[in-house]
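Values in this text are rule-based calculations from the coordinates and carry no lab data. Source: prediction; values computed, not measured. Cβ atoms are built from the backbone, for glycine too; each structure is taken alone.
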Structure I
Amino acid sequence: MAQSVSCTIMAYNEEATLEEATDDVVRALRALDGARALEVLIVDDGSRDRTPEIAAAMARRYPEVRVVTHPRNRGPGSALLTGFAESRHDVVCFHAADQQLPFDEVAALIPLLEEHDLVIGSRTARPGYTRARQLASAGYIALVHALFGLREYDDFNFLYLYRRQLLQGLRIETTGVFMPTEIMIKAVAGGARVARATVTCLPRRAGVATCGRPSVIAHTLQQLLTFWARWRLRQLLGGPAR
C-alpha cells in the first residue's frame, strides 16, 4: 500500500479510553505496509474531563499526533467535519475514542481503498444498546432503505473510510449523525466504488453514549427528512447528485 493516511480520533469526555485508542491507532498505522505518510488528529469536542490533558500528552508522545480542540461541545458529527477539513492525506478515516471498534480491523481495510472509493462496515452486533436504541437504529436503517434505495447496506454510522478524492468537491449539507449517510447516498449516486466489510462492535467500557439521546434522534430524523425532500426535488429538476 502506497497511500498516505489521515486518521481522526473523535473524543468527547473519553478520559478513560483516549490514551489506549491513540496507542492502538498509531501502532496499527505504523504497521501498514508501504504507507507514505501518517497523521493522527485527536478532535476534542469540548470535553469537560481530562480528555484535553490526555490528548496533549499523546501529541507529545507521538510525532504523528496533533490535537484540534472545539472550544465548546458541538455534538455528534462535528468531529467528522473537523476531520474532513484538517486531514491532509490520501486516505481519510475515523475512529471513536470509546474503543467500541477495534482499530486493527479498520487498518486492515485501508488497502481496499486502492481499488475502492469508500469502505462501509456492518456491525456483528450492537452490545449495550437499550431496546429503545435498537428500535431507533432499525427504524433509521429502514427509512434510509425506503427513501434512498440503499437496501444492500445495513449500517451507515460506524466505520468511515474514504479516499480523499471522493470528499473533494462533495458539498456536505447536513451535520450530526446523518452526515455519513448523506456522504454514502451522494457517493453511490455518483458512481463511487464501495467496499463492504463486517466489523466487530464491542461494549462501551466507559463514558456515556450521546447518539441515543432523544434530542439527537429527533435531530437526526429531522435532518434525514429535510435532506430527502431536497434530494427528491433535485432529482425531479435534474440537478447534480453531489
Structure II
Amino acid sequence: MAEATTRPRTQPGSAEHPSKIKSPAKAPVLALRITEIFYSLQGEALAAGLPTVFIRLTGCPLRCHYCDTEYAFTGGERLSFDQILKQVSSYGAQQVCVTGGEPLAQPACAALVKQLCDLGYNVAVETSGAMDIRPIDTRASRIVDLKTPASGEVLRNRLDNLEVLTPHDQIKFVLCDRADFDWACNMLQKHALAELCTVWFSPSFGQIELADLAQWILDAKLPVRLQVQLHKLIWGDQPGR
C-alpha cells in the first residue's frame, strides 16, 4: 500500500503563508482637475444655441493675449469621473462641451470623452490646436483652433492635426486684425481647409467689428462661416456663461 504523503505546513512569515499573499491591486480612480461644470447655451460652433453642459478643465500651456478664461489656468478641484458624470447627468442635457484652459493638457481627458460618447451624449471638445488630437474619440466633434500671428502663439500650431480631421470636426480662427484675416485666408487655401471640415472665422471680442469681418468674408468669397459668440451677446464676458 502506497504511503500517503502530506504537504508540509507553511510557517507564518514564509513566502507561501496566506499573510504574504498580496491582494489584487485596485484600478486607479480616474480623475481630472476641473475649474467648473455649468449649464448654459452653447455660444459657438455648429451646436450654437443649444442647451449644453460645459466641463471646463484646469490648466493651459498657452498664453494667447485675448484669452477670456485666464481663471482656468490654475486652481480647480480634482474630481473623479463618477463625480463629473453625476454633475453632467443632473442637468438633463444631451450636448456636452469639454473645454478649458486646454483640456488635452490633462491626458485623462481622452478617457472622459470616450465615456461621455459611450453614454450617448453629443460631445464637442474645444482645443487650442497645440496638442495632439489623435487620442480624442472621433465620435466627438473636435473643434481645433489655428492660432493666428496676433494671438502670440502661432508657433504652437500642430499642423499634423489637420491630417486626422474628419468632416465631423471643426476648425476655428480667432482674428484680431486685418493681418490675421489675410494669414487665415492663406492657410485656408494652402491646406484646403474647407474640404476637410467646417471652418469658422471669429472676431476677437472687442478687437474687430463684426460688420467689418463679415464684409471681408463676402469680398473674398470665402467658404467659411462667420462665428458670433452668442453667449457674450446675451451675458457679456461673464465666467460660467
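Here P(r) over Cα pairs in 10 Å bins from 0, in percent has been calculated and equals 7, 32, 38, 19, 3, 0, so which of I, II was it run on? Answer by label: I. Please state which of the structures I, II yields 0.35 when FRET efficiency 1/(1 + (r/R0)^6) of positions 115 and 155 (r between Cβ atoms, R0 = 30 Å, to 0.05) is computed from it. Among I, II, the structure yielding 0.35 for FRET efficiency 1/(1 + (r/R0)^6) of positions 115 and 155 (r between Cβ atoms, R0 = 30 Å, to 0.05) is II. Starting from the value 1.2: which structure in I, II was distance in nm of label points 7 Å out along Cα→Cβ at positions 75 and 179 calculated from? This figure was derived from I.
Suppose you compute log10 I(q)/I(0) by the Debye sum over Cα atoms at q = 0.20, 0.23, 0.24, 0.25 Å⁻¹, for residues 59-146 alone for every structure in I, II: which one lands on -1.35, -1.42, -1.42, -1.42? Computed on structure I.
-6000 is what came out when helix-only ellipticity at 222 nm (-39500 (n - 2.57) for each DSSP H run of 4 or more, over all residues; to 500) was calculated for one structure; which of I, II is it? Going label by label, the one that fits is II. Here FRET efficiency 1/(1 + (r/R0)^6) of positions 107 and 139 (r between Cβ atoms, R0 = 25 Å, to 0.05) has been calculated and equals 0.20, so which of I, II was it run on? Traced to structure I. Quick check on the output: 23 is relative contact order in percent (Cα under 8 Å, 6 or more apart), derived from one of I, II. Which one produced it? Of the options listed, only I reproduces it.
When mean count of other Cβ atoms within 10 Å over residues 51-58 is calculated for each of I, II, the greatest value falls to II.
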